[in-house]
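Chemist: Next up, some structures in structure tokens.
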Structure I
Amino acid sequence: MKWLSTFKYLKIGYGENIALADNLTQRVSFDNNVDADRVRVRFTNRYSKNELRIAKATITKEGASKISSITLDGKEEIKLGPDEVVFSDEVDYKISAGDRLVISIYYKDRQEMDSICCFWSDGGAEVNYYEGDVTEADENSLGASKGTLPEITSDILRDDANIGMMKIFSGFDIVQALADDDTKVIAAFGDSITHMSFYTNALQKRLYKAYPGKLSLINCGIGGNRLVDDATYVKAAGKQLVLFGKAGVDRFEEDVFGIDEVDTVLTLIGINDIMHPLFLEDKEETTSGEDIVNGYKKIAALAHDNGAEIYFGTITPCGNDEYPDWWLPKFEASRNKANEWIRSGELIDGFFDFDKELRNDNKPGYMKDDCNIGDGLHPNTEGGRRMADLVDIKAIVG
């Protein structure tokens, strides 16, 4: 038997207060594909300067009457110091493939948040907030949801064009189950295209339908993440956007293999290395394709060193009519060089040509209009579905 993650999103530090909860219950639901009799939750206050105070936490299944408390050292009330991360006590709670699990956390007192987990897409995990303590309420007695966001206090989030799609949660980042040793873990690693979950939600549905009880898909994406450089310094703002995280080559091993015995890694990263130098740093040149390829080689070697197979997705287009005309040729030179290496299959176990599937052949450097959320960069539900359908699930499961 082994502990493996049936749910995982990475914690993101913003470096400043961004939201708060006061007398609110945060309810996160997600699809489970693991058979187990025991579970545990990783409580996290990583990247935070504030104490984390959870009055109560519970686990249940949608449609089930049994609700179990999640405790730490035998106590319902949970307190974590800044940057503290700890697994809960083990909970005797039977789960099966096909269950939709629910983790509820009650913030009784004012809880300021400067680090969160989040995603954007519908159709996978969901977040809702409710007034008061409803950690032991069933679906019929929950009352009206107050939405998918706590109270937002930061202009960084208020000004985010995607705020209407964001689903924010805090307090925990991983749910693990004690499962059979032959249950596999597949990790999706990348930037916002992975993190937003339009692609991974669609892929998860395919995988869980084809392999019930046989595997788990976890998300190791960070929006804005770059492969070869740390979080971008934005010249206009006069600060580093720490929420973008450290360089992918540096975080890869910890974020993918730090907790789980991962069998397969699906990697899609590099677009921010290409865009950010021009778009946010006000530079005249962007990251070269050669530098991106060298980053890919490092990640591939790390995956193999950890006993996992690794598959890459080609970098999708990012053309936008609002960008200066001279940007796109520079974008494309680096992007095409990186994609050329991926398509060569050198040092990797396979690839999926997301670029070929989503690109607008009538407008080079652009994504198909019906496949992005409107910014030319991020795939939407349709784009995510097409990407997921392109993945050879027999190959990645083995």
Structure II
Amino acid sequence: MARIETPRRVRGTQDIFGDEQRRFAHVLATFERVRALYCFQRIDIPVFESTAVFARSLGETTDVVSKEMYSFEDRGGDSLTLRPEFTAGIARAYLTEGWQQFAPLKITTSGPVFRYERPQKGRFRQFHQIDAEVIGAAEPAADVELLVLADQLLRELGIAEGVTLQLNTLGDVATREAWRAALVAHFEAHRGDLSEDSLTRLEKNPMRILDSKDPKDRPIADSAPDIDAYLTPEARAFFDAVTAGLDAAGVAWERNARLVRGLDYYRHTAFEFVTDRLGSQGTVLAGGRYDGLIGSLGGPETAGVGWAAGVERLAMLLDEPAAAAIDAVVVPMGAAAEARATGIVADLRRAGVAVEMAYKGKMKARMAKADALGARFAIILGDDELAKGVAAVKTLGAGTQVEVAFADLAEALR
């Protein structure tokens, strides 16, 4: 008979369990708690969209669209793509679901996203993000609120130490066009020394040369003109309002004049929270203002600003979280006790008591399980206890033991 080969986990995916799952869940629970403090609504959107949503929003020339998207044709012949990020799908939903009536709309979401890239530390082909957006608010106060939310999230996760908020302005449309022309002139003057990738970007997306990791490009990128010389008075006032808001809220930041977003719909604020605790790929949370995005998808010109963070990368920075506390372990000895214990366990759980059942082994092994689970109490049931209508409740650690009537167990354990 032919041997059946066990299926393997697909490269770039993960099975999350134990300590890793506890870290993961802690990130999501903390995010839910903090977003509620800021009065953001939770939404959920589809895992896949029409490919055009991402091609138009992310730009045909970006690496995500040209190399990393999981796109496929469904049975109806439509081209669909597993979402590589959240913002484009949220913008599509804003347009198609009539959410304009709720603007300014403060929303968050979370879930899996998909990119076909080389798996590395903290990066997977199916990974998970948390995401926060404000749509329909053109004021710098929206940028400030999102940044303060992000800062508080990192603090409440206990990972703010060693994480720095880097901030830049991309200006308004007039600023961006003037700066882009200056960058093109600068890079054209050094065309012969640029890498192949940067030559391609020079034609399509010259700002992305500033992001180049190629050592050949770095001296040219580092000597490129800064945006400050091209800021309009309005753009400068916007950035000053954002930084003043952060200062007022007590959020530390530093300027990074080389922090850019290549796509034309990005305006004004761009930011990243970075750390050196994750190796060379040090960004833990990033975002910016995208006032031109919804217009590029065919909707009316609509202000927007948002950020996203990788759950796995945040979880890697956490201290090991404690396992969930267990109130009691029920230890039944004998068939009659096991039958009665089933009802007792159900009643205790309905009363809000976290209870586990020790089904297997001799008394010593079952008590050892209660200790290993970190339970506060062991509830021991045998023939003698059944006859009296009580359970023997042992306080683990102290070693003391009392008898408690079945009807009083939930109250006693509290």
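We did not get these values from a lab; they are worked out from the coordinates using the rules stated. As the structure is a computational prediction, the values presented were derived from the model and not from experiment. Cβ atoms are built from the backbone, for glycine too; each structure is taken alone.
Chemist: Rank structures I, II by distance in nm of label points 7 Å out along Cα→Cβ at positions 263 and 327 and report only the one at the top, that is, the highest.
Modeler: Across I, II, distance in nm of label points 7 Å out along Cα→Cβ at positions 263 and 327 peaks for II.
Chemist: Let me ask you something else. Comparing distance in nm of label points 7 Å out along Cα→Cβ at positions 87 and 343 across I, II, which is largest?
Modeler: II
Chemist: Given a value of 58, 46, 35 for Cα extents along the principal axes in Å, calculated from one of I, II, which structure does it belong to?
Modeler: I
Chemist: When FRET efficiency 1/(1 + (r/R0)^6) of positions 31 and 175 (r between Cβ atoms, R0 = 30 Å, to 0.05) is computed for each of I, II, which one produces 1.00?
Modeler: I
Chemist: A value of -7000 was derived for helix-only ellipticity at 222 nm (-39500 (n - 2.57) for each DSSP H run of 4 or more, over all residues; to 500); which structure in I, II was it taken from?
Modeler: Computing helix-only ellipticity at 222 nm (-39500 (n - 2.57) for each DSSP H run of 4 or more, over all residues; to 500) on every structure in I, II gives -7000 only for I.
Chemist: Given that Cα extents along the principal axes in Å, for residues 167-246 alone, derived from a single structure, equals 49, 26, 24, which label among I, II identifies that structure? Let's see the in-between values first.
Modeler: Working: I: 49, 26, 24; II: 41, 23, 18.
The correct label is I.
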